[in-house]
1. Rank structures P, Q by relative contact order in percent (Cα under 8 Å, 6 or more apart) and report only the one at the top, that is, the highest.
2. Where does the value 29 come from, among P, Q, when percent of Cα pairs over 34 Å apart is the thing being computed?
3. Comparing FRET efficiency 1/(1 + (r/R0)^6) of positions 63 and 375 (r between Cβ atoms, R0 = 30 Å, to 0.05) across P, Q, which is largest?
4. Given a value of -14000 for helix-only ellipticity at 222 nm (-39500 (n - 2.57) for each DSSP H run of 4 or more, over all residues; to 500), calculated from one of P, Q, which structure does it belong to?
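Quick note: the coordinates plus some simple rules give every number you see, no bench work behind them. Remember, predicted model here, so these are calculated numbers, not experimental data. Cβ atoms are built from the backbone, for glycine too; each structure is taken alone.
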Structure P
Amino acid sequence: MNTAVVLFTRDLRVHDHPALAAACANASHVVPLYVLDPSLADISPTRSRFLHQSLADLRAALRDRGADLVVRTGDPVAETIKMALSVNAEGIGLSADVSHYARRREERLTDECERHRIALKLFPGLTIVDPGAVTPGGGGSSYRVFSPYHRAWLASKWRDEVATPGRITLPPDIPAGPLPAIPGGESPDAVNGGETEGRRRLSAWQRHIDGYADAHNDMAADETSRFSPYLRWGCLSPLEVAKVCEGHEAFIRQLCWRDFYYQVALAFPHLSTRAYRSSGDLTWRDDASALSHWQDGLTGVPIVDAGMRQLQAEGWMHNRARLITAAFLTKHLGIDWRHGVQWFFRRLLDGDVPNNSGNWQWVAGTGNDTRPYRRFNPIRQAQRFDPDGVYVRRYVPELKAVEGGAVHMPWKLPQKLDYPGPLESHRDEAVWLRP
């Protein structure tokens with residue numbers, strides 16, 4: 001093959017990139033292409049910042065290998081076909097994805113490639129195990145419960161990592177196109193995007209992973225990897241992360257949860273808008289004021305407000321805080337989980353359809369949880385996972401003067417503080433621990 005186009009999407013790296021490696025192995029010239037879709041431009045300023053930083057880092061990595069990142073703006077399918085025709089490419093490769101948007105893009109690209117007689121190939125790379133590779137023995141396209149999936153996932157054969165191309169040759173006379181400007185975003189303390197930063201974090205994490213099983217729920221210690229934004233954008237290969245962390249069961253289990261929701265989303269493409277388990281969907285309250293207080297971290301429940309304010313500041317939230325804040329919105333305020341999906345999707349650097357929507361449905365009782373009526377009492381959660389109140393005081397400065405675990409009990413907070421009283425619970429009136 002003389003020329004191939006590699007369409008980058010959520011795989012912004014050069015290490016362990018099957019589509020890029022295959023193109024470089026089989027074509028004399030390769031066009032690494034990224035298409036900025038204007039229809040997605042305003043969904044999340046915070047994620048846009050991370051994305052644009054990652055594109056700049058990817059361009060630098062490709063230039064180090066003699067090529068460049070070719071950037072275009074418009075409809076991804078139209079721009080990819082236009083590029084392929086302009087360089088007489090025989091083939092196009094990209095990483096397979098599972099969201100409704102991605103699958104529609106793949107369908108349209110398939111039709112256009114057939115029409116123009118261009119070969120199209122989809123590659124793995126966004127998960128450790130391909131979403132459709134592990135299926136239930138008794139039939140069905142996907143596992144609905146995590147535990148049997150986890151067992152099958154552990155028993156499956158993982159693909160081999162592919163080599164990083166040493167040299168990439170562009171066809172002559174292709175204008176690279178300008179990178180988008182990096183916006184300020186909505187979260188002043190958000191981490192920087194890019195494969196370089198992701199790999200630095202992966203290297204540093206190896207010194208901490210031994211303590212992950214014991215410390216990952218300690219909200220104050222914050223002993224989590226924070227890889228999720230880099231996995232969401234493909235700045236890190238999930239397979240490489242899994243192999244680096246092999247033998248650490250608690251951490252590998254979290255990576256398996258990520259793969260689990262990808263296979264759920266593949267089988268149920270409306271995961272963000274429809275209840276996965278419709279019999280579990282409730283009659284939700286319409287309370288714009290309560291929703292706004294939750295979004296702004298002003299619920300009057302310190303552990304909930306700390307989580308929401310961490311999200312505002314960093315574009316990221318500790319996993320335990322995600323459970324607590326999501327449960328508070330759905331199980332205590334009785335507000336529709338879809339409002340939570342939309343808010344997290346806007347604010348989280350790692351917001352994606354499979355994991356963001358899947359986890360929200362799990363907490364709300366409409367998804368894959370085998371105990372749909374599960375409750376997360378926010379006070380008990382705070383006392384267990386932030387016993388000294390360090391996490392709360394880190395993100396809720398109004399409460400810095402409140403000592404120890406007393407910071408978790410709204411009814412004990414001094415009246416003089418500039419801090420609201422707790423919002424009323426509408427699902428479980430016995431939610432508060434009382435002295």
Structure Q
Amino acid sequence: MYQQQPRSTGEADELVVMDAEFKADAPRRYACLRAKGPVHPAQFFPGITGWIVVDYDLARTALTHPALLKDPEPAAAMLEAAGFLGHKRGTGFGSQMLEADPPEHTRLRRLVSGAFSPKRSAEMEPRITQIANELVDAMPPSGELDLVEAFTAPLPVAVIAELLGIPDAHRQDFRRWTTLAFQVSHPEYASAVANLHAFLRQLVEDKRRAPGDDLMSALVAARDEDDGRLSEEELAGTAALLVIAGHETTVNLLGNSVLALLQHPDQLKLLRENPELLPDAIEELLRYDSSVERTTNRYAAEDLELGGVRIPRGSVVAVALASASRDASLPEGGHPDALDITRPAARHLAFGHGIHHCLGAPLARLEARVALHTLLTRVSHLELAVPAESLAWFPSGMVRGVLSLPVRFRRN
């Protein structure tokens with residue numbers, strides 16, 4: 001198993017255990033880590049140790065480092081011992097672009113990139129607006145509800161389901177399975193991933209028999225008709241990635257954004273009064289509390305150095321995107337831990353950097369803009385119904401988000 005390596009000073013840092021306690025207090029803990037240095041030894045899951053990068057500049061370096069690859073072969077022994085190599089790449093997403101290196105990554109990304117272009121995303125705005133308004137219409141005139149269940153989850157679920165051609169009857173199931181697929185420590189993780197893959201295999205067969213005007217049908221055609229550009233494993237993995245990452249990250253972007261505004265009522269009031277600030281506000285909200293806390297694993301293909309720390313070949317390296325975004329340089333007088341929706345063009349790494357920059361970023365930004373605009377214009381009063389410190393967060397994995405968001409509200 002991988003052994004923690006000392007820093008160049010000759011002293012080893014304390015191992016950062018990224019468990020449920022850490023995740024619930026992540027912003028403060030990342031700030032403490034940044035004050036100590038840009039990279040730290042970490043335990044991501046029991047049996048999986050490596051290094052976490054927390055500094056903005058070093059994060060950009062790590063995300064494009066030629067020796068930090070997605071191929072897990074250098075760390076195979078550790079991953080197998082921890083039960084993380086049950087299939088090719090070692091996560092619930094299967095064989096797909098997020099965990100592939102060029103040239104496979106280039107080929108897989110090209111196959112789906114057109115569906116997530118800024119132009120194609122913009123064409124979806126009327127339908128996304130309709131969905132958002134229907135969800136608000138379904139709320140009672142006033143009272144208390146879980147905003148995740150009533151709004152911030154069903155909106156992205158509906159969008160990705162329509163994009164992929166997933167029938168309405170299955171949306172609740174795949175929402176539950178995908179939520180669990182981001183919680184590796186959850187006792188139902190393995191069964192949720194298995195159920196999701198079984199569902200997607202059946203969906204693929206359904207699209208083969210009766211293709212529609214949707215992205216899943218196009219992927220099946222790429223597998224079956226276009227000289228085998230997608231293997232069956234890649235088809236399944238790409239479908240899983242689009243379903244899981246294609247909506248769960250946006251669910252938590254919306255939830256985190258609403259929570260941040262509720263915790264900063266002056267910023268919420270300012271945004272209500274100045275809706276033209278919404279585009280910059282979304283970038284600031286992405287910087288302030290990213291829904292993707294850290295990247296998937298990269299693996300050192302050779303010995304290397306990051307931030308003065310020796311990283312041996314075979315080490316696992318992950319980038320704390322949420323921490324790096326808080327560390328980004330700000331205009332003079334700006335404080336990284338303050339929420340300021342007037343901050344122009346806030347720098348962040350919420351969508352990553354380099355060849356793995358999030359393909360769905362244009363769609364996520366659009367959904368955030370439509371969702372927040374709908375809430376601001378149609379819900380005249382919105383406040384937390386419980387103390388913020390009592391909220392339950394994702395206890396494990398890459399995602400940062402609240403599992404529920406109880407609010408008191410009043411519709412216009």
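1. Looking at the calculated values, the largest one is Q.
2. For percent of Cα pairs over 34 Å apart, the value 29 is produced by structure Q.
3. Q
4. Q
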